[in-house]
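Please go over the structures that come below.
Since every read-out is calculated from the coordinates, none of them should be taken as a lab result. Fair warning: this is a prediction, and the values are worked out from it, not measured in the lab. Cβ atoms are built from the backbone, for glycine too; each structure is taken alone.
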Structure 1
Amino acid sequence: MKCLLAAAAALVCPVLVAGCSDEGDPVTFNAPANTARPGPMGGRSSPAQMPTGPDASFTVQRTVDDADSTKIGVTTYHGRKSGFTGRVWVWAPPQYFDPKYATMGFPVLIALPGGLGYPSNYWFGADLRLQEKIYNWSRDGTSLPFIVVMPVLNPDRHYHDCSDIPGQQKMGTWLTQDVPDLVRQNFRTLRARDGWGFMGSSSGGFCALKSVLRYPQTFKAAVASGPDIAPDSPLWHGNEAAMQADDPRHLADQLIRNGGPDVYLGFQVGSTERYDMAKVKRFIAQYGVGPVHTRLQVIDGGRHTARSYTKGMAEGTMQWISEHMRGPSG
């Protein structure tokens, strides 16, 4: 039941108001602050990038009650560069709507799920409460107030390794170019790469790791939780040359040989995940040098679950990543 109907019925049935939900209603993040341009704000010398438009049509997915009733919106977006059309969920923290920040761009964290990541993205869920936690961490100084962006990971029920696999949908382009384009069109963001990062678990952790290593001029940091380390989609059909171009090991080696730019990779592994632990430690030992800065958060009793990885973020990972990214700036 929509809120308007519940309000109209309140005189005869007050209980309806308590059950009011605005899920599915239109929502906009284009607050008046987004369109105001006093003085030089939004100029090339400013770190802030004002929304470029066109505005996307968002509807409410859920209300984040513990974060000033902010909304998680969802839209279906056609990526012009990849040609792929998929759903994207977005949340802006309460600070984004505070007049104190009206001229400021905000850092962006692209959050990727494990598993197929299709047709949904579990990071918007009320069970994990990622948005509530980021808000609370931002208030106690252990996280930046990120805009959290949650796209679908795959175009169907096959793993595409977040890559432009020959003959398949261009999911690498979707995640690293089209999704950021959507965000720039609708939100106040930051121009520089230190305002852009990824987080992901399992297959999404692989995508976060690989995306930062492949495009270090665009993204600076990633939280990679229980990640795969090498591409393993059956859709490659043994195309070794194409696979290597999306292999984090090859990409890290290239970055080291080129001398940068610096990237910051915060790994997380549960203490019960022996196989993932070995893979991550091996990667850190071999490639965590020079411009590839790494940190490993071992989650005591942690398992291969998003809930365990959220616990790890609270225990230090988010603070570490936030220290290497830029906060709201104007």
Structure 2
Amino acid sequence: MILCCGEALIDLIPSPTVSGEAGFVPHSGGAVFNTAISLGRLGAGAGLLSGLSSDLFGQQLLRDLQASHVDTSHLVISHRPTTLAFVHLSDGQATYSFFDENSAGRMLQVTDFPEISPEVSVLYFGGISLACEPGADAYAALAKQGKDDKVIVLDPNIRTGFIGDEARFRARLNLMLSCADIVKVSDEDLHWMFPGDDPVDQKISRILSEGAKLAILTEGGDGASAWTATGQTAQVPVTPVQVVDTVGAGDTFNAGVLACLDKRSLLKKSTLGTLSHADLKATLSFGTKVAGVTVSRAGANSPWHHELEEALHAQ
């Protein structure tokens, strides 16, 4: 099982009301939640470890997890509120205003975590849960605890508005980089992590030097690239689609990458170091295909595996 560890929240997406004024419709979301949902829909064994509220939004999140076949046995339920993210769309690009104080996810402590099931072989970390304390410290501790016998996947998905103490955040991020087997970054993440004019390859090398076996870079409309610690590289373009919005694009790309590696029996510590150029290209291509479907419709509405199969047969 791929256990996704991090935030689950409600995206409030603008939509016209019957009066013509703009309102906000609640959609289940959060970077880590989106990845878990997408993995479940792709048929990969997936679970979510997160703090979930017992409020009406938390109940919505739970229903959506169950509907997408995501294991919920590692959830921590409390009476704290659900994190809310008001989404602002401009030409299909999403920006967010978050309300996260004292939330069910943010306030998690290490002592709140349930025992990790033996069937969990992969721990995935990312999103705002890496920046919001005290939960961020708890997730970092879990990554350190699991790094010896589980594949650790990290997507920093850096949102600077959540970083209260940059030095502390960088120290925690460096700790998690040292635990990670797979690191996926956007171009914005990469240049924030390693400021300066060094070429992209050199910055990626710094990630690999921390111990990662695979580093993946997404560059929006310029596609995705991958590097392994053994020197293999690959690059693919984006899947051409009519973009409705970009909500959840990176999260569903990540799910596609992990689902593809898992299906090819490559999502293991012993095999990640032996990935070929063909493996990398197939993995990136599947990730961009999954993300392409998501951005072609409103919200983080990731595709089911049968939708991808139907699209493939129609080509």
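Structure above, values below:
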quantity: Computed -11000 for helix-only ellipticity at 222 nm (-39500 (n - 2.57) for each DSSP H run of 4 or more, over all residues; to 500) - originating structure among 1, 2; calculated: 2
quantity: Of the structures 1, 2, the one that 6, 29, 38, 22, 4, 0 was derived from, the read-out being P(r) over Cα pairs in 10 Å bins from 0, in percent; calculated: 2
quantity: Ranking 1, 2 by mean count of other Cβ atoms within 10 Å over residues 135-142, the structure that comes out highest; calculated: 2
